[in-house]
Every structure is written in C-alpha cells, then in structure tokens.
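Next up: the structures, one after another.
Each value in this text was obtained by applying a stated rule to the coordinates, not by laboratory testing. Since the structure is predicted, the reported quantities are computational estimates derived from the model, not experimental observations. Cβ atoms are built from the backbone, for glycine too; each structure is taken alone.
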Structure P
Amino acid sequence: MSIIFATGNSHKVQEARSVLDIPFKSLKEINFLEDIEETGSTLEANALIKARHIYNLDNEYNFVFSEDTGLEVDALNGAPGVITARYAGTSKSFTNNMDLLLHNLSGFEDRSARFRAVIALILNGNEYLFEGIINGTIAKEKFGDGGFGYDPIFIPEGHTKTFAELGSHVKDQLSHRSKALQKMKNQLDRLNVKI
C-alpha cells in the first residue's frame, strides 16, 4: 500500500513523521513538484482538494492524506483563517505574514487566537476529516528561531513562550496538526487498517 501525504512542506512532513508510526511518502518523494491550487473557502475544502488531486492521479495511491491549517485571531474576526499562508500576498512569505498580522493587531488588548488544522484522508475511496485545535495568544513581537510559519508569534495556552522558543519536541506534542494526525491514527486503528 502506497501512503501519500499530499504536501510539499518539509516541516509538515517532519511533524507528521514524529506523530505517525506509518511509512508514507511526501509529494517530493513521488516527484510531484507542482502546486495544487487551494480554491476552497474553508480549511476542509482545501484539504480535500489536495487529497483528491493526488488520489485521482494514480490507482496505486489508494491511501492519501492532506492537511490545511488556519490561524484564527479573535480581534481580527477570525483572520487570517483560510488564507493564513497567503495573508500578505501570494509569495507566501511568513516574515511578511507575521509583520502584517502584528501591524493589524497593534492597539488591540485581546490577542487571543487559535491554530486549527484539518486533515483529509481518502482511503480506498472513502473520505474522512479530522480537526485539531490549539488555543493561545499572539505575542507582541517575534520570539525564537525554531519551527516555521507563525511559530515565532504564537504562544500556546498554558505556556509563556512561543512555539518557536519551545522547540519541535514540545510543539509536536501540543500542536493542532499533531492532534488532527492523532485522530486520523485512531480512525485507522478503529478501521483495523493494516500497514
């Protein structure tokens, strides 16, 4: 059985490998190098777009999962949300994204936010969705040089340091993505899927 994680993001691949005890290949590892356009208006829709695209490429790919993540900031009415990766433009520069978010939050006392990840799984033609959420707050400036994306400005609930300061070992236990991946893993156990 070929298991494909429909992402080209090496950080997400690394995080998934730390959570899942199943062998899978990333898009790079199957030589799929093109961008899959995310045209959905929700995280669920975008995750399904990516999973379906790869699932329909080849009969060999009967087990495909993908992921979409949004950072939802309360003071900004849930923005950036579904456009988290493209918040400051299509270049997907997370430095620019963070700078814009910090600018848009200046003057707000309420800095509460959450990361929400949705995993879409297609297994033998059946589709499943799994959600993971981590609540927290947005720091007033960037701290730490670990992680990726918005990690230098997101402080998870129960902590005083950003994901970028806490390091991957702590983040992999707490993160929205790891929670969604764990739910997928539990579903595979319930379905008695043999890898």
Structure Q
Amino acid sequence: MKEGKVFVISGPSGVGKGTLCRLLMDRYPNLAATTVSVTTRAPRPGEKDGVHYYFKSAEEFEEMEKKGMFLETVNKYTNRYGTLYSEVERIMKEGKNVILEIEMQGGVNVKKRIAGAVLIFILPPSLEALTGRIVSRGSETAEEISRRQSEVEKEFDQAKDYEYFVVNDVLEDAVEKVKSIIVAEGTKDNIGNIKQKYFGRN
C-alpha cells in the first residue's frame, strides 16, 4: 500500500486557515485526515478539548515533549503548540493523506523530518483584510492585535520554504485550490515504483 502524504497548511493569524481546513474536510472527507494538535493556550468560545485542540497546561506540554511525543513544536506569542507524531504516522501508514494546520516554523520542522511533506501557505487578499478578520473575532485584546500585526511580515519571511501559495479571498475557491494541490500531489511517483508495480522490478 502506498503511504499517504503530509500536507501542511499555514498562514498568518486571522487568514482563515482553520475555517478552510474544516470546509475542505467536510466537503471531501476521503481526501485526507487530520490530527488534533496540542496547545497551552486557553480555549476560545465554542472550542472543545479533543476536537479543536488538546488543551494542556505548560507543565503537561513539557512532559509530553520530554517523552518525544511531538513531530514538531512551536512557540507562538505566549503559547506552545505541538503535533503528535503517533497520529501522523498512523494515518500515513493507512494510506491516507494527513492535513496539518500548523504555524510556519512548525511546518519547516515537519519538512525536515518528513521529506515528502507538502507545504501550503494561505494568504489574505490584503493586509487590511487580515487585520479586519483578527479584529472581528473579538478574542484578542488591542495589545495582542497590535503584536500580531507587527509579526505578519516575519511570518511571511518564514514561508520561504513553502511550495504553494493560495489566496483566501473567496473561501470556496480557496478550498478548491487546496484540493487540487492534494490531488495533483497524489499522482506524483517515480519510474522505479511504476516499473515495480507493472513488471515486478525497478
């Protein structure tokens, strides 16, 4: 069985990557599976533990890290995020693709450990639109919004290793573009594998 691929979806805070991933999975449930990340931040309104994130204390997170449970971890503002390696490995071995919605630094770290990982960066239609989305969420203080704005250019710099860039202007269009990337990547192979399949040798 051919193993699935890992697709990293990243972008600046407020770009809508979470909504995009949820719609993608709802619309195309057989396209890929996703894991639930671990975070030390507090839940936002409507978020559920074990569904949106595993919400852990800083001490619990550190203990998991010491045990080598994470594929990658990243510090974001005053919080920490981590992807469980066991979940990613399990899904890939089942022949399914994996979608990871993680920060840019984390995406680069995944690429270092899983060479075939595909990095997709979600862009806002404009910087003004990005700020408007963050403000409209109502979950950040004015100080946090100001800090996020100052970090945007640095986040774009971190995306230099990303291979695909999708503008999230019309959500449905952005979903279709990401879906097309996943489908196209699934057709990639090498002649050695092809010959092995057809002739029993490479």
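If relative contact order in percent (Cα under 8 Å, 6 or more apart) comes out at 30 when worked out from the coordinates, which of P, Q was used?
Numbers: P: 19; Q: 30.
Answer for the origin of the read-out: Q.
Once distance in nm of label points 7 Å out along Cα→Cβ at positions 10 and 130 is calculated for every structure in P, Q, which label goes with the largest value?
Values: P: 2.5; Q: 1.3.
With respect to distance in nm of label points 7 Å out along Cα→Cβ at positions 10 and 130, the highest-scoring structure among P, Q is P.
Here mean count of other Cβ atoms within 10 Å over residues 58-65 was calculated and came to 14.0; which of the structures P, Q was it taken from?
Source structure: Q.
Given structures P, Q, which gives the highest value for distance in nm of label points 7 Å out along Cα→Cβ at positions 18 and 82?
Numbers: P: 3.0; Q: 2.1.
If we compare distance in nm of label points 7 Å out along Cα→Cβ at positions 18 and 82 over P, Q, the biggest value is for P.
Can you spot which of P, Q the value 13.5 was calculated from, given it is Kirkwood radius over Cα pairs in Å, for residues 34-121 alone?
Values: P: 14.2; Q: 13.5.
Clearly, the read-out refers to Q.
Taking 10.6 as the value of mean projected area of the Cα convex hull in nm² derived from one of the structures shown (P, Q), identify that structure.
Numbers: P: 10.6; Q: 12.3.
This value belongs to structure P.
Thinking of P, Q, which structure, once helix-only ellipticity at 222 nm (-39500 (n - 2.57) for each DSSP H run of 4 or more, over all residues; to 500) is computed, gives back -9000?
Working: P: -9000; Q: -14000.
It was calculated from structure P.
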